[in-house]
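Given below, in the form of structure tokens, are the structures.
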Structure P
Amino acid sequence: MIELRHLTKEYPSRAGTLTALSDVSLTIEDGAVYGVIGLSGAGKSTLVRCINLLERPTSGQVFIDGEDLTAAKKKRLLKVRQSIGMIFQSFNLLEQRTVEQNVRFPLELVHAPKQEAAARAAELLSLVGIADKAKAYPAQLSGGQKQRVAIARALALRPKYLLCDEATSALDPNTTDAILELLKQINRDLGVTIIVITHEMKVVERVCTDVAVLSESKIAEAGKVEKVFSDPQSEIARELIIPELIRTVKFSGGSKLRLIFDGSTSDMPIISALALELHEAVNILYADTKNIDGKAFGHMVITLPEDPARADAVVRYLAARHISYKEEI
């Protein structure tokens, strides 16, 4: 388990002290895929670098499995860091080394036997799906392939935790989907706890079990993804989750309902079923839903009938089918 307790990180600057993190406390349970989301400059990358003390916090504590890393001696800190892998947006591969040599590099640093290092590299390249690229150099790879190499390298020392700092931001949508699927597989099959730093809500929707929303260096909101996704409490969470069209545009007619598909309901044709059974011609104002692993995720905004009795019938119909919804003003 990772615990951040009252973490603050400040940097001196010509204009005065810059606060990157302010009194941040988080608990990340083992086995989770924990998302940290926020706009640029919110402090996300600083937070993830404080977890393994690549950035030492100005104040506060970082606990890994009950051990306070901020109080650890250098030798002990280096040892604990072996249990924390990390991948970056820019891949950070060694250009003069082959793919296989990049993956073997962490093993060389801990003086693993050559035969053992070679076997581990081959195992990991097979796991991430690029065993055929072992002798290639980074310049010969696509962005997605480079990130797979980076993931394999991060797993070389069999870490318990994997930190992902905007790991998909430089990738196209299809490649992003493939990398996110790979991260889910690693979490599921290897039991690695993953911390995902991102500015994209779709990444959180796709892979995360829990999420913290950072705003202006502080935690604005945190909880299970389905809870934050369906009922965001903070203004920044609403901005990230609920499209601007829903939040700002005024529509005529009855009240607006935002239907929330958070994966807990099947991909049922709810609107057509509603129209057939209740004989209500529901007006869809906005829809952004997707099918992920056979489950529906996203939002749909509808207008209710102006007649209160008919509107109540629609609401009761949705509730009976366990469709989450929020009234939008």
Structure Q
Amino acid sequence: MTLVAAFYRFAALEALPRLRGELLALAAPAGVRGTILLAPEGVNGTISGPEEGVWAVLARLRQVPGLEALKATFSQAPEQVFARLRVRLKREIVALGQPQVVPYLDSRVGTHVPPEQWEALIADPGTLLIDTRNAYEVAIGSFEGAIDPGSESFSAFPTWVEQTLRPLVEKQRPQAIAMFCTGGIRCEKASAYLMQQGFEGVQQLQGGILRYLQTVPPASGFWRGECFVFDQRVALNHQLEPGGHSLCHACGWPLSPVDRNLASYEEGVSCRHCQERFSDADRARFAERQRQIERAQALGAQHLDAAMGSARDAATLAGS
């Protein structure tokens, strides 16, 4: 079995190139793969590999001033879920495009609500529930009654707030604004932004959907569908096991079993989301790539494109 760890922490970090080199030197020989984003505002990552190697990487990160309290959410996979290891230096660990929002400097962030208390909050009619993830993530699973901003990237959140959320709040006057995302990082930054913009009663799911699924029994009934993850498992069910979704290798959108049974679906070439999006030349190129993947699989090898799954690989993490 392979251990998968998802983590983030906002903190003022320095000497990032040196830290990047140390993480690469530590993780690669230990068989750890995945993506770690380093920025002046903190760290964001998902990695997988042998348990000893994953714990070693987390231990090294916790030695960095400001990351001592770094927490991770864990799950198990039957095999490695990433094709390679990436440690990247970025301007932001999750891209909101609002440089004034610095969660580790701003004590005014949304109240962290433990998973055990989350359902009581969102069941309250005075709570406005918002899914801060991207549209393709929301499409395969969310909490019942959540508002979907319909965004393609997290950086669109501020525009949605001004055009849609503010008028909605002024009309409904909710007692609480409850937000959630996969692991908690987008909510952390989104809540800081909302507080800076004068919104009140802002709350967020502590540890995100993954911590909720890990903690709350499926019988509760508030969660619907599967949770999109940025690795080869594509989506996880309530038991944090791989679900029924796969990725279209052409456009990167998640596909359900129903989607794969449609006439628009051709493995590696097209799906209902991109059937009209690409040219004949594109589809011919995709078909050749798919043939190469199948030949590699027949020889017992792993083609890199098959391992990556799509353009939405782990490098994007939480839409950063």
Structure R
Amino acid sequence: MIVQPAALALIVAALLTGFMVLYAGWYGVRILLHWDMRSGSELQLSLERRTYLISAIVNFALICQLLSLLLFIYTADALHSLFIGAMCAAGTLHVNGFGYPVLALKIVNFLLAGLWLIINYADTQGYDYPLIRVKYSLLLAMVPLVLLESFCLIAYFAGLQADVITSCCGSLFSLDRPGIGGDLAGLPDRSMAIAFYCNMAATAACGIIFLVKKRGGYLFAALSSMGFISAIAALVSFFCLYFYELPTHHCPFCILQSQYGYVGYLLYGCLLGGGVAGLGVGALMPLRGRGSMAAVIPVLQRQLMAAALVLYLIFTLVVSWPVIFSSFKLL
């Protein structure tokens, strides 16, 4: 195991997050089984008092979960100099079999954590606990994923050995490389760019219609999710080539480094934030008629939609800048 402060911080955060989520999940089961607002029993009063503590614990744990994704990517990139063959986080994550599964789990848990925080915020705005069962059902679905992520993260850092020869990003994201990296790099560049711009335009149009006519929330969430996926595919297959000004360099991790102005953190932050906000709009749609949520959710949906549109717009402008103004051109 390679001992680094950031790695130790991630391990400690994973252990604490896993413990807090497991503790909250246990009380979540009790709430789902025994919650009854019509009852004035001692158990119901105890659950009502306990839910404030549980919500505070989960809020703290999931905010740590959100921040740990960026810290994990930063740590993986910072450790690449310790491994022969690695030039960025792509090589570091390839050192053992747990690196990329941890990254995938962190992205999934980031999106779910964002949704839970949105639903919990909406629930706290009501006076009758209208979303109590919804948010604790989502929490129970997250518990095994968070625990699995914690296990894989500890196994990943425990298995890091400095004498391992790993692959560079050029080989992992090459056209003839079997696997997801090679498949993304091999996508037709211009077609993916066109699909990305069309998706973003459709998402923006749907968002404006929703803001004006208050219809199309589900469609916006679907388009936002498709935009999230198409943005990643277009970034690897097309936009990265302009950032690097190399026709064969498709790595999505090198843009996190200083020679590219750390622009990757801005791009991925906007993409993840926009994805969470867009999914939140759709997740709140079936909950609008629950008790006091009729007055709360429409306002929150408009705020989320505006946030998603702004974040996706920033992402689009940043990736389009080198395409328009760079001297590098794909022939």
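Each reported figure results from applying straightforward, stated rules to the coordinates on display, with no laboratory input. Treat the numbers as computed from the prediction; the structure is a model and nothing was measured. Cβ atoms are built from the backbone, for glycine too; each structure is taken alone.
For structures P, Q, R, calculate FRET efficiency 1/(1 + (r/R0)^6) of positions 109 and 221 (r between Cβ atoms, R0 = 30 Å, to 0.05) and state which one comes out highest. Numbers along the way, then the final one.
Numbers: P: 0.20; Q: 0.55; R: 0.95.
Top value of FRET efficiency 1/(1 + (r/R0)^6) of positions 109 and 221 (r between Cβ atoms, R0 = 30 Å, to 0.05), among P, Q, R, belongs to structure R.
Quick one: helix-only ellipticity at 222 nm (-39500 (n - 2.57) for each DSSP H run of 4 or more, over all residues; to 500) came out at -8000 when computed from one of P, Q, R, so which one is it? Don't skip to the end; give the middle numbers.
Values: P: -10500; Q: -8000; R: -24500.
Going label by label, the one that fits is Q.
Determine which structure produced the value 31, 26, 18 for semi-axes √(5λ) of the Cα gyration tensor in Å, calculated from the coordinates; the candidates are P, Q, R.
Details: P: 42, 25, 16; Q: 31, 26, 18; R: 38, 28, 13.
Attributed to the structure labelled Q.
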